[in-house]
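Enquirer: Below you'll find a set of structures to go through.
Nothing in this text is a laboratory measurement; each read-out follows from the coordinates by a stated rule. If you're wondering where the values come from, they're calculated on a predicted model, not measured in any experiment. Cβ atoms are built from the backbone, for glycine too; each structure is taken alone.
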Structure 1
Amino acid sequence: MGYKAALANYIAATNTHDFQKVREWLDEKAVYWFSNKTCMNIEEIGQYFENAWDTIKDEVYRATDVHWIVEEDNTATCIYTYQYEGYYQGSFVQGSGRATNVFIRNADGQWKLVHEHLSPIPK
């Protein structure tokens, strides 16, 4: 499986709202930069995901306009627009922002996400 499939499977895992499924796509050294927090290890990343799913109920997350800006034998980096929708305190909400994902191929030949950076779209 290649890095493009890894991105698709990571997004699908995110939409299960089960961090153990998301975890399968993360490298042990994964670091996430969210707009309001930096997560430096898997435990912090998991807590952030769980909090987000508790805050936005029935969230659906999408990656659109994906552009692969680095495509090498053992690394791949993409940028995209993320979109989400769900229910916040009972009201339907939706939004979007910018994302950068960095994938590496590990010693077993599997593509894993080692970095994600999410931020708002500048006005």
Structure 2
Amino acid sequence: MAEQRTSILLEGKPTLNEYDFDESRLKDGSLKVLSFGGYSAEWAEFVLKNRDISVPQPCHNYDVVVGPIADDGVTFQLRRYKAGFLSITQLIKELQYARGITFQYFFGTELAISKLKKHGTD
């Protein structure tokens, strides 16, 4: 995305920062974690709530949220669901069939961010 934006704007140079995270921290009790194992009604409702401008944000108090990626393709399907063109069951089937599952990690608090280690540093 950074490369695309810099080529459009014709300025700047994209920078990639890599971080390491010890995933055992997701289960050791040091962080409040919400994890979705795949597309589900609960996942869809969570994503929609986080994108709803009428809901005060942040709308949860988790340090880390792990779940299927919610990119533009997913957003399109979520809009179809919200508009009533898809049932929740159809939404989940559409997402599973069309995409497979790629997971993302959300580090939403200072505590969570403090657990990240810049790649290559000791």
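Enquirer: Ranked on mean count of other Cβ atoms within 10 Å over residues 37-44, which label among 1, 2 comes first with the largest value?
Expert: 2
Enquirer: Given a value of -7500 for helix-only ellipticity at 222 nm (-39500 (n - 2.57) for each DSSP H run of 4 or more, over all residues; to 500), point me to the structure among 1, 2 it was derived from.
Expert: Clearly, the read-out refers to 1.
Enquirer: With FRET efficiency 1/(1 + (r/R0)^6) of positions 29 and 45 (r between Cβ atoms, R0 = 30 Å, to 0.05) as the yardstick, tell me which of 1, 2 scores highest.
Expert: When FRET efficiency 1/(1 + (r/R0)^6) of positions 29 and 45 (r between Cβ atoms, R0 = 30 Å, to 0.05) is computed for each of 1, 2, structure 1 gives the biggest number.
Enquirer: Could you tell me which structure in 1, 2 was used to calculate relative contact order in percent (Cα under 8 Å, 6 or more apart) as 33?
Expert: Traced to structure 2.
Enquirer: Taking FRET efficiency 1/(1 + (r/R0)^6) of positions 61 and 93 (r between Cβ atoms, R0 = 35 Å, to 0.05) as the criterion, which structure among 1, 2 has the greatest value?
Expert: 1
Enquirer: Another one. Which of 1, 2 yields -0.79, -0.97, -1.10, -1.20 for log10 I(q)/I(0) by the Debye sum over Cα atoms at q = 0.14, 0.16, 0.18, 0.21 Å⁻¹, as computed?
Expert: Source structure: 2.
Enquirer: Given that mean count of other Cβ atoms within 10 Å over residues 21-28, derived from a single structure, equals 11.9, which label among 1, 2 identifies that structure?
Expert: Here the read-out was taken from 2.
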